[in-house]
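Listed below are the structures to be examined.
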Structure I
Amino acid sequence: MTRTALILGATGRFGRNAAEQFWTAGWTVKTFDRKRDSLNLAAQGVDVIVNGWNPAYPDWAKQVPRLHAQVIEAARLSNATVFVPGNIYVFGADTPAPWSEATPHQAQNPLGRIRVEMERAYAESGVRTIILRAGDFIDTQASGNWFDMIMAKKLSSGRFVYPGDPNIDHSWVYLPDLCRAAVQLAEMRHDLPRFCDVPFPGYTASGLELAQHLGVLLGRDVAIKRMNWLPIKMLQPVWPMARCLAEMSYLWRTAHSLDGTRFHELLPEFQETPVEQALASAIPASLLGGQVNPNQAMAAGT
């Protein structure tokens, strides 16, 4: 039976990995060009719309409600299921972890509220929706995330630049694992609730633990250097992105994790890639000390 996934944002971090995993699983994969294509027409005949659209932070207030409203309308017209990569912004700074599908969405900051309202729009729309919620991304290539832009930049000199308290838990996810799980949930979509919120447990690791894993991979000690937030704070009056980064900085000071109980109930045989293999694929191969072949990370996810 032919199954078709329409990938929105196929050149982005999530969209690129999702397209690869759906294709590997035997789905027909369609991509979407916002400059050329009509979403309502492109969605006709597809089984799943994978919404990988993610505007820059400063554009969220204007673009997120509009873009997701378009996706909801396209899904309603085509009777497609929408798959949304959820984040942890909805919980807010004062909600105790671990966070599950039953944890209240209590975020009060602007970016958090935008995500709360966006998810509520899907829940109230009646469109079949799967939200797979995860923490910060570990990717297979440099893609502009915290890990490759900031944290791993100085690894060649044995330094791991960490944006927050390196002693507290932080939630991470390996993107090929997340998108492999997305495919499996999409394949069982008709057995799920019409609006299905699934936290992906991923890796819960402190900065110190990540540095230790990286030390094994590099074959040398890796020292943690705390990132200096002062330049970002000083740029807030003139750089909108700085204001958004400062707004979300609480996640680097707040210990958090995702409860994987529901995930494991739905996908009991799912095997995550070991964290050192995931990290090995996210850093330049030239830095590896020979303990892990970065290609093993991809093999582990097949």
Structure II
Amino acid sequence: MTRKLPSLNALRAFEAAARHLSFKIAADELNVTPAAVSHQVKALEDLLGTPLFYRLTRALRLTEAGHAALPALSEGLDRLAEGTEQMRAFSQSNVLSISVSPSFGSMWLVPRLDRFHRKHPDIEIRIDGTDRIVDVAGGEFDVAVRYGPGDYKGVEVDYLFSQLNTPVCSPALLEGENALSRPVDLAQHTLLHIDWKDAEASWRMWLLAAGLHDADPNRGPHFTQESMAIQAALDGQGVALVGDRLVSDHLTNGRLVCPFGPDLMTPLTFSYYLLSSRGNSSTPKVSAFRTWLIEEAGQANTAK
């Protein structure tokens, strides 16, 4: 339903003048001049086509229309003030809302959150795992982590890290009759695909770059989330082609391995970025998270 409302300033001017029965006291409350209040009220009367005050020599008196409207307007302005305070209180609260892709959240961010909590035990984290477009600039979330080209408009953008595209698998696949040691050995193993990836990050492009022009690049299961393909690789179900930074913890602890070494890792065009509203990027909770996350990404870059 479309609300056909007069100017909010005019309504505030009338409501204040009606409560005090004085343009001067209303002006003091609204921090404007009495003439400005009088002008706003007159404009409202002209718009409505009815007088709201009897203007006596040294006093104001409400007309029947003004008297009837005052209670509802006072209540409405009180509710507006209450709603504004609720929004202000939320922005100043210790709850930090974060939007991240499910794979980045589960595989990279969540395992590190305990370190953030130890530094900032007063900040409560709320994470929404989604790949949809979110309105960070408009306050839908305090921050978001996105994988892309970095040209995000209307928000504060902090670079986190880039990745190398690499096959990964369980160390169990490096042993046995069909041990995986050379790219040609992939013919004996299942390829795990991630459907949302760009063409440059696909098995087709990787196999061509590795010189395997006759290999079938489409065989094997397909997943819509990177974390699913990685879990399948962890379980020894095949070889996944993923960004090295997303699986850095698994590579460090030996649950996953890169079977072909660094020579067959290719840089990915997209990178991970932290997005925050330009209006709240310096608030204590957002600033604390930005500083911590950039530091975490920097440490991982150094360790790479």
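Derivation of every value follows stated rules applied to the coordinates shown; laboratory data play no part. Just so we're clear, the structure is a prediction, and the values are computed from it rather than from any experiment. Cβ atoms are built from the backbone, for glycine too; each structure is taken alone.
A few remarks follow.
- For log10 I(q)/I(0) by the Debye sum over Cα atoms at q = 0.09, 0.16 Å⁻¹ computed as -0.63, -1.19, the structure of I, II it came from: II
- Among I, II, which structure scores highest (criterion: mean count of other Cβ atoms within 10 Å over residues 146-153): I
- Among I, II, which structure scores highest (criterion: FRET efficiency 1/(1 + (r/R0)^6) of positions 114 and 274 (r between Cβ atoms, R0 = 30 Å, to 0.05)): II
- Source structure of the calculated read-out (distance in nm of label points 7 Å out along Cα→Cβ at positions 186 and 218, 1.7) within I, II: II.
- For 21.8 (mean count of other Cβ atoms within 10 Å over residues 162-169, calculated) the corresponding structure among I, II: II
- Computed 6.1 for distance in nm of label points 7 Å out along Cα→Cβ at positions 74 and 194 - originating structure among I, II: II
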